[in-house]
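So, here's a batch of structures to check.
Taken together, the values in this text are just the output of simple stated rules run on the coordinates, not laboratory data. Because the structure is a prediction, the values reported are computed rather than measured. Cβ atoms are built from the backbone, for glycine too; each structure is taken alone.
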Structure 1
Amino acid sequence: MKKLFTVAVLAMSCAIWAQSEPAETKKDSVEGWQFTTVDSLAITPVKNQNRSSTCWAFSALGFLESEVLRTKGQVVDFSEMFVVSKTMMDRATYCVRMYNEPRFAPGGAANDVLYCMEHYGLVPQEAMPGIRYGWTSNDTLPVHNELDHVAAGYLKGLSGLKKLSPVWREGLQGIYDAYLGKCPEEFDYNGAHYTPQSYVKSLGLSANDYVSITSYTHHPFYEKFALEVPDNWRMDQMYNVPLDELMRIIDNSLEKGYTLVWAADVSEIGFSRKGVGVVPDDDRGADLTGSDMAKWVGMTADKKKEELTKRPLPEKTITQQMRQDAFDNWETTDDHGMQIFGTAKDQNGKRYYMVKNSWGTVKSDYKGIWYVSEAFVQYKTIDILVHKDVIPKDIRKKLKIEN
């Protein structure tokens, strides 16, 4: 058992530190794109959320894994499904208390992971693998279609009752336990005995070290507000800053050696499933791609996306008003959570952010890493989660964030 664990750690370490190779030796390229790493921070291996709406857990826990690497040099692999089970039970309780007015759904936000860490703790993956059935060739991949339907049906059934019994939560917890396994109250790991709370304490993690930041004009800048997106069901508040300062915080985080969680809209035509996120001027699509206008107009949305993400093209210039308009008219939606961990440049010298996704390594051109342009981040960022120490001093003063 010890031998197997040692081999696993060594394998993980190779995957982690491979992301930190010098720029001149780390290049990614496919037809039409050539990326060269400029700066890259240590991350843990790319995982696969598969058919589960759990990107929020994968991205935030990946970020916390990098935090442990940064502060302690330790390789950790947190259980996403421990956090999912705890969070969905909390969300169900909230929905019931609100008479099922908010929709019960499997999504969440990065702050849900911080709440879980603070109130329930965290556990390593081996203490709660989170999968008790296998419907695919790889039984370690989550498939939550049935779980989500069954849990939602349970909550819907409660809404038709005049009075609730005191054990309804036990019934719902039984559903999550059946699919994900029971959340351990204590466990042995690396020769030590822990509770989920003591495990977090041993790693030196504190939810108070992290803050969420966004940039919208429908609330005053330099104040906190609860962003109005469905998965922010806890109504957690985040700081609001102008777009240029949001970008400064992102860049300063990477420069100081900290990764960050990135919540974004990935439904845009410029976000390719193969590993690129850009904001090409789709109004000039025929001109940019050299296509005949009549042919361009007749293309399907998928074909247009393919054409616009084949190679570097001129992008739109993003403004604060463009961000706001896209949010207000439902064009920008809270789709996906990922982890930003570095920067790169393309063959033309244009700058991109390196993003760790949770869609596995097989179907993307860059083994689970995305290259996302500055314009895309400016336009489609919903919010970020960062260590408060990375916020530049002048911005911290405006936000009244204390040490």
Structure 2
Amino acid sequence: MRRALLLVVVLAGCMKTSEKYCQLHAAEDPENCPPPDGPIGGSCTSDPDCTGMAGTPACDTDRKVCVPCVTNAHCANPLPVCQPDQTCGTCRAHTDCTSQVCEESGRCADESDVAYVDPTGNGSMCTKAEPCANVDAAEKTDRRIIKVDGGTIFDNLTVLEPQGRLDVYATPGAKMQRSQQGSVLEIKGSTADVHIHGLEISGATGGSSAHGIVMTQDDPKLTLDRAIVAANSGLGILASAGTLVMDGCVVTRNAAGGANIQMTAYAITNSLFVVNGTPSVSSTGGLTLGSISASDRFEFNTVAENSSLSTVPGRGVNCVTTTNLSDSMFINNRTNLANCIVTSSLYEVGATVPTGGNLTGDPAFDVQDPAMYASPRYFRITSASAARNMADAAATLATDIDRDARPQEGRRDIGADEYKP
């Protein structure tokens, strides 16, 4: 009996290092089951023991083995962050980087390339230690990146006219507003290529000509990435020049309408144009669109609950030229069917639906309270939505407004949001 018990104990000890054991318990027992995808070097007690070992220069002192990294200090651009498997990879959040800027490419920005802005800032050099108080001052430094930290930045009209590319990154909750009446932000310049990531542009006052973003001169390019354009007394966006790219944006509560985009090349995806316009003021409603090229794209967007003057033919989307709209929602606002070519899209129950694979049904939105426009539930769909699995089967868009993968259930959902079961 004692011999049998000893055999069981020996076998149990062997199992702790067996392939089968590690397949089942690697996550909770990293000591016996090191990450299989992370290269492992020789034994060590400190980093100097790993010097000269290609690919594994850091010592994991808990396991006493050489590995690619233990902290971010062992990594460098273009792979600046130590991942859970102890290999160096790209950054995913600004907090991953000592500069507090994780670029779109996954590279940590060099601090010397960044002009810093903070609501409490009073510096003139816009450094990390002494940030500036507004974006206008940061733009004048001619650095290739502007970082806006949390809170509300008050400014007069800010004109961004860089020679080449300029990236504006923001921490969650950062807002750019104007301290006087008039539009908040203007983009111009024949070589300007402005990318705005995660910033809210809101609160313009002064009537229907006080817009959130204006782009009406030269031939600039503006990319809005997960930006919010909200609560402006004029339009959210007025564009009549250059190129506009939008993905994952929220355009809401703009009194004169969401966006008026004409004589501008555009690619608009995964965005919300909701609760814009007023019956007494707006000639736009959700959007006025004038396509100038067959390559213009308006796909996988949600256009809902917009208002306009009763004389406007399209309170949701008013197409002033022949314009293609696909895989989008048009809920409780008219679309100008005279010029809009709509395919694979969802309308509310009882709406007149054009031919082209369109349908009616309940979108089953989650939160629609305008005060919650920054919520990740705002105009997202729930499990009961008629939009689920009904987009064009040939569509290829890979993500949704929240960067969730498309499709989730074998076929993509109509609108900006992809439901996650």
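Given that relative contact order in percent (Cα under 8 Å, 6 or more apart), derived from a single structure, equals 22, which label among 1, 2 identifies that structure?
The read-out comes from structure 1.
To which of 1, 2 does the computed value 4.9 (distance in nm of label points 7 Å out along Cα→Cβ at positions 43 and 131) belong?
2
When percent of Cα pairs over 30 Å apart is compared over structures 1, 2, which one is greatest?
2
Among the shown structures 1, 2, from which was the value 18.9 of mean count of other Cβ atoms within 10 Å over residues 243-250 calculated?
This figure was derived from 1.
Supply the structure label, taken from 1, 2, corresponding to helix-only ellipticity at 222 nm (-39500 (n - 2.57) for each DSSP H run of 4 or more, over all residues; to 500) with the calculated value -11500.
Answer for the origin of the read-out: 1.
Looking at distance in nm of label points 7 Å out along Cα→Cβ at positions 107 and 395, point out which structure of 1, 2 has the largest value. Spell out each step's value before the answer.
On the way: 1: 2.5; 2: 3.3.
The maximum falls on structure 2.
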